[in-house]
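Read through the structures below before going on.
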Structure I
Amino acid sequence: MTSYALIGAAGYIAPRHMRAIAETGGKLVVAYDPNDSVGILDSHFPDAQFFVEFEQFDRYIDKLRRRGEKIDFAAICSPNYLHDAHCRFAMRAGAEAICEKPLVLNPQDIDELAEIERDTGRRISTILQLRLHPAIIALRDRFAKSNKRHKVELTYIASRGRWYHASWKGDDSKSGGVATNIGVHFFDMLGFVFGAVSRNEAHLREAERAAGSLECERADVSWFLSIDRNDLPESVRSKKTTFRSITVDGEEIEFSDGFTDLHSRSYEEIVAGRGFGLDEVRTSIDIVSTFRDLPINKTNGVHPFAIKANRA
C-alpha cells in the first residue's frame, strides 16, 4: 500500500488530496498543519498521526525512515510561498513530492528543485488537473493541427469574501497575486492546448482582479480573473459564486463538469510514474512571474470584463 504524508491538512484544497489518496488505495500515515481545524481527517484517515509543529512532524517521518517504514509520497497543500521549501523537505526525507499549484512562485526555483531531484533521486509532480479533463484534451486534439490562428477569451471569477485579504492569499509576496493564485492552472491549460507563449501583456492588475493577453503558437488569448463577486455576470450572480468561460472563435467550450473531480485521476497518474513534473510546469510559472512586473497596457486586445472594471 502506498503511504503518504500531508503538509497543509487544514487548507482549502487538502480534502481533495485526502479523497484522492483514499480513492487510489493509499494510506495517509501522518499529517501536519499549524492550525488544528482538521476534523476532515475523520472522514478518510482517522488513524493518521497529526502534528501542529513542523519539528515534531519532521521527527516522526525520520523515525519511520529509520525503521524502514519511510513515506512514499508527501502531498503538499501549504501556502504557495512554502511549496518550494516543503518540496525540498519531502525529497530529503526520501519521499516523492506531490505539490498543489502553483508549484513555485518564480522560475529560478524550478532550476534549484531540479538539482535536488538529481541529488536525491526523488521526483516532484504537480497537480495540473485541467490537462486530464476530457473536454480540454479534446480541445487540444481539435486544434493541434490547425493552420489557423484562433481568438480565445478566458473568464474565471471565483468569489471570495473579506477573509481572503486577511489571509496569506491576500499577500502578493506569499500567494503571487490573483493571477498566480487562481489562474496558474488556466495558463498551463492554454499553453497545453494552443502551444508556446511568445507574448505576455498586462491590462489590469489589482488586489481582486487581473487581466491580460497572451500570444500562443496557435491563438491570441484575452483573459480576465477575479475574486470579486460583483464581477459575476448578472445572469448568474444570484445563483452561483463561480463563473468559468472559455470561448474559441466565439464558440463556448463547456468544461465545468468534472472540474473539481480530477485529483484522483492525477494521483493515479503520479503513482504510475506519469505525473506532470518540473518541465511541464515551467511555462505557466514563467507567465505569472513575468505578469507581476509587466507595465499596464490598456490599448490592445483588452478583455471586455477588464474594460468594465477599468471604467468602474
Structure II
Amino acid sequence: MPTMVFSMLAALDVEPGNRVLEIGTGTGWNAALLCHRLGDLNVVSVEVDERVAAEARTRLLAAGYHPELVVGDGARGYGEGAPYDRVVATCSVGNIPGQWVGQARPGAVLVAPWGPVYGGEAVARLTVTRAGMLNGRFVGSSAFMRLREQRRTLPPTNAFLDPRAWPAGGAESTTSLCPDDVGDWIHMFAIGVQVPDLFCRVSDVQRDLYRLWLFDTGGTSWASADHVRGAGSFRVVQSGRRRLWHELESAWCWWDAQGRPGFDRFGLTVDHRGHVVWLDEPSAPVPRRGRDARMRGEAV
C-alpha cells in the first residue's frame, strides 16, 4: 500500500549516513527505497520466510540494489549489523522486542505498527533514550500481519460455553451502548489498551442483526451483546468471574469522556513498567481495567 509505505518512511525520517534495520523484507520495495536514499551498505533487512526473502533478493538485484538481506527471526533483529540509527517494522507487535532497542543507538527512531489483543492498531514513532527506554506518539492507524513470535492462538468459543446453549445461565441485562459503536478501529484500540486481555468475535450475522462475543484470554469469563439495527437498547448476557461487557462499556465511556480522541492523541512509553499507553502526555497513562487492574491494585 503506497500511502502506508510513504507515511511510515516519513515518520522514520532518515538522514544521510543513517543505518537502518528493517524487520520484514516482504517484496523488497521498502528496502529498495531505503537503499536509494541511504546506499546499500546502510540497509539491513530481516525476513523470516526463506522463499519470500529469495524472491525479494531477486527483485532487488534486478533493480540494482544490494542491501544486506538476512533470513531469520525478526524479533531478534540483527546484532551483527548494529548499532542502528533507525528501526522500522513492516509487521505489527504488541510488545516491542528488547533486541530492537538494544541494537539501536541512543536517539534512534523506531517506527512500528503496535496494537492490543482486542484489535485496533496504529503506527508508533518512538525515540530510544540513553537509558534504553522508548517514548513517542502514534502517527496513524494501520493493519499489518503480526510478528510471528507474537501471534496468539486465542481460546475457541466452546472453551467458554456451548453457543447452542446460550444464554447458558448467564446474567442478563440491557445496554444503551450499541455494539456498532464499539467496533471501529479507534474504538477497539481504546478498549484494548484499557482491557489488555479482552478479545472478541462476531456470530449469527444476518442483514439487520448480529451477536458480539467478548472473552478473556484466561478463559474465565464471557459476554454477549446482540445488535439489532435501529434498536434503542440491546440485550447483554455475561458469565464468569468478570463482567466483560461492563469492562468494555467503562473503557468506551472513558474514551468518550476524553473527547473521543483519535490515534494522534495517544502515545507509548516502554520502560521498566512495560508498555504504557498514554493520552496527550506521558504523565497521563490510560487506565487499566479488569484482571490487569486487579493485579496492579487499581480501581476496576
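Any read-out appearing in this document is the output of simple, stated calculations on the displayed coordinates, not a laboratory observation. What you see is a predicted model, and the numbers here were worked out from it, not measured in a lab. Cβ atoms are built from the backbone, for glycine too; each structure is taken alone.
With helix-only ellipticity at 222 nm (-39500 (n - 2.57) for each DSSP H run of 4 or more, over all residues; to 500) derived from the coordinates and found to be -6500, which of I, II does the value describe? Going label by label, the one that fits is II.
Hey, relative contact order in percent (Cα under 8 Å, 6 or more apart) derived from one of I, II reads 13; which structure? Answer for the origin of the read-out: II.
Which one of I, II has mean count of other Cβ atoms within 10 Å over residues 12-19, as calculated from the coordinates, equal to 19.2? Computed on structure I.
Kindly point out which one of I, II the value 0.05 was derived from, the read-out being FRET efficiency 1/(1 + (r/R0)^6) of positions 164 and 276 (r between Cβ atoms, R0 = 25 Å, to 0.05). It must be structure II, since only it matches.
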